[in-house]
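No value in this document is a laboratory result; all are computed from the given coordinates. The structure displayed is predicted, hence computed values, not measured ones. Cβ atoms are built from the backbone, for glycine too; each structure is taken alone.
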Structure I
């Protein structure tokens, strides 16, 4: 895994933080941390999207963010556990892994080098 894919994972982790912050922030500091998480998350997504296939980056970012948010809500915020949710998260993660496996990092560079 190269540093750009790692950046997508880090950006998705910050996405989970800001989504939780939007729901649970109660004071100015928490709202400020939520804003910082939004900035870091989208900056990482934008930078990675310039170096990797944008559609794949976005799909992985959103999928990891969604899975992370559901798990965080169940673990930290007392949202009821559901085997259905777990199965759907596993299915989502399998799709994300599959998408990453069939995407080559060189796809973006090949497209940029082509003359239209």
Structure II
């Protein structure tokens, strides 16, 4: 699980990211993102509604998304608040396919919101 500093926890922050953030659609989830101050850690939030499935399935989805987020944090992602809103189709793919799709969305977000960042 990402450390506390890497999580979106307040409802106001979720609303700000979802309502005013850059949105990237995908087959399995919608990715919302807003830029933070340079050098601040990336923060991730997860919205998995009851439309996705029962509690066991929703928690599985959330754990998979958290694992993908941890890998991106370890790779050096920073300066963004990101919220994933899971779609019911998220239950169908294997983890590798889900990771590929989410990484595609995150790469698009980074290219759109942080084009001025040089190599780390």
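Of the structures labelled I, II, which one yields -28500 when helix-only ellipticity at 222 nm (-39500 (n - 2.57) for each DSSP H run of 4 or more, over all residues; to 500) is computed from its coordinates?
Among I, II, the structure yielding -28500 for helix-only ellipticity at 222 nm (-39500 (n - 2.57) for each DSSP H run of 4 or more, over all residues; to 500) is I.
If relative contact order in percent (Cα under 8 Å, 6 or more apart) computes to 36, which of I, II did it come from?
Going label by label, the one that fits is II.
Could you tell me which structure in I, II was used to calculate log10 I(q)/I(0) by the Debye sum over Cα atoms at q = 0.11, 0.19, 0.20, 0.24 Å⁻¹ as -0.33, -1.01, -1.13, -1.63?
II
With Cα Rg over 2.2 N^0.38 Å, for residues 28-83 alone coming out at 1.24, pick the structure among I, II it was computed from.
Working through the options, I get structure II.
From I, II, which structure was mean count of other Cβ atoms within 10 Å over residues 76-83 = 9.4 calculated on?
Going label by label, the one that fits is I.
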